[in-house]
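Below, each structure is written out as structure tokens.
Every number in this text was worked out from the coordinates using simple rules, so none of it is lab data. What you see is a predicted model, and the numbers here were worked out from it, not measured in a lab. Cβ atoms are built from the backbone, for glycine too; each structure is taken alone.
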Structure 1
Amino acid sequence: MRHKDIAVITFILSVFILSLFIGCASQEPIVEEPPPPDTTGQAEQIAQEKAELAEQTRQDSIRAVENAERLRLEEEARKEAEAEKLARESLKTVYFAFDRSALDNTAKTDLQSNAETIRSHDSWKILVQGHCDERGSTEYNLALGERRASSVKKYYTDYGIDGAMIEISSYGEERPEVKGSNEAAWAKNRRAVTVIR
């Protein structure tokens, strides 16, 4: 083989190898992309968690509103009970002269205050208790205590309070407010007490 022929063959082989090399180098390698992850289950879980959180928030809001309402009602009931207690405690006892059942001006002023309080509590049932000091017989004092209670009831009904709300009772000298056999004790025991039942 001639030297010229070998040079041609070498040239052709070189061109061929070079073209193969260039062809291989210019092609991008084919990389298979992994399939996208299956996010359906994850999306459902996220949606469920969001729904559960929203429901929990709603339940918490409902509980907060219910607790606020319960506290408001308890506070309202507490205030009403306190006002009722103060109203009951504000009722005044009236006092009488010896062997008398007539109301003096002080008693009338006190009963007017009582009547205003009673009129603002129309669900009350009233008991007026008549009392006496220890002097006099039991029978006489029971009758006198009843006359005193009746005087107070009449004042209340004249003031506009329904007589059906009011009962009277006499204890005579059986329940003294102050023990003792002197004018100071007797003056405290000749009384009529307005009681809420």
Structure 2
Amino acid sequence: MAGKIIGKVGIPQDRFEIRLSGSGGQGMIFASVVLCEAIGRAGGKNVVQSQSYGPEARGGASKADIVVSTAEIYYPKAMKLDLLLAMTQEALDKYYPDLKDGGMLIVDSGLVTEVPTEKYYGVPFTRLAREEAGHIMVANVIALGAICALTDIVPLDILTDAVLARAPKGTEDRNKKALEIGYNEALKQKK
């Protein structure tokens, strides 16, 4: 797939825009940096990441955008999202209008209860982090695994390497398990 970005309906496109959103402390910026690095490592695509968050260190709104293109990226900000990850209801309410028609919506089904469309993927990222991975702080990595499975934007092994390169020492096994949990949960829904 190097050199082409395949959209939801299998049509090649030159620009693919992703927004990871939630609240401060959920690790959306970390996740976007890791995903951006993984896409860059995979080769064949240009990629750029930008971020913004509220003034609060934890609890304020947080978003991080990734633009992927086979061509030069002249404008690094997302304009019309191809993929939106919403980890909170507030994030979904705020950013859903930026999702293009036919775009992919992924929500934390344990924290997002009112979804304005029937076309979405719901994975309980936070619950899975707590119950299966052993720590709530890897919900973002579980979400990365799901994005990898649902989009094929980057191979899982390359994403795993990028996560492990950034994971704090001593958390490598937990982060690897988190990726696998997200990947497998999303594959169940993709069928």
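Annotations for the structure displayed:
- In this comparison of 1, 2, the computed figure 2.8 for distance in nm of label points 7 Å out along Cα→Cβ at positions 138 and 154 is attributed to 1.
- Winner on volume of the Cα convex hull per residue in Å³ once structures 1, 2 are ranked, highest first: 1
- Label whose coordinates, when log10 I(q)/I(0) by the Debye sum over Cα atoms at q = 0.19, 0.28, 0.31, 0.36 Å⁻¹, for residues 66-105 alone is calculated, return -0.67, -0.88, -0.95, -1.07 (choices 1, 2): 1
- Label whose coordinates, when semi-axes √(5λ) of the Cα gyration tensor in Å, for residues 42-121 alone is calculated, return 63, 8, 5 (choices 1, 2): 1
- If mean count of other Cβ atoms within 10 Å over residues 82-89 is computed and equals 11.6, the structure in 1, 2: 1
- When distance in nm of label points 7 Å out along Cα→Cβ at positions 50 and 170 is computed across structures 1, 2, the figure 8.5 traces back to 1.
- Parent structure of the calculated result -21000, given that helix-only ellipticity at 222 nm (-39500 (n - 2.57) for each DSSP H run of 4 or more, over all residues; to 500) is the read-out and 1, 2 the choices: 1
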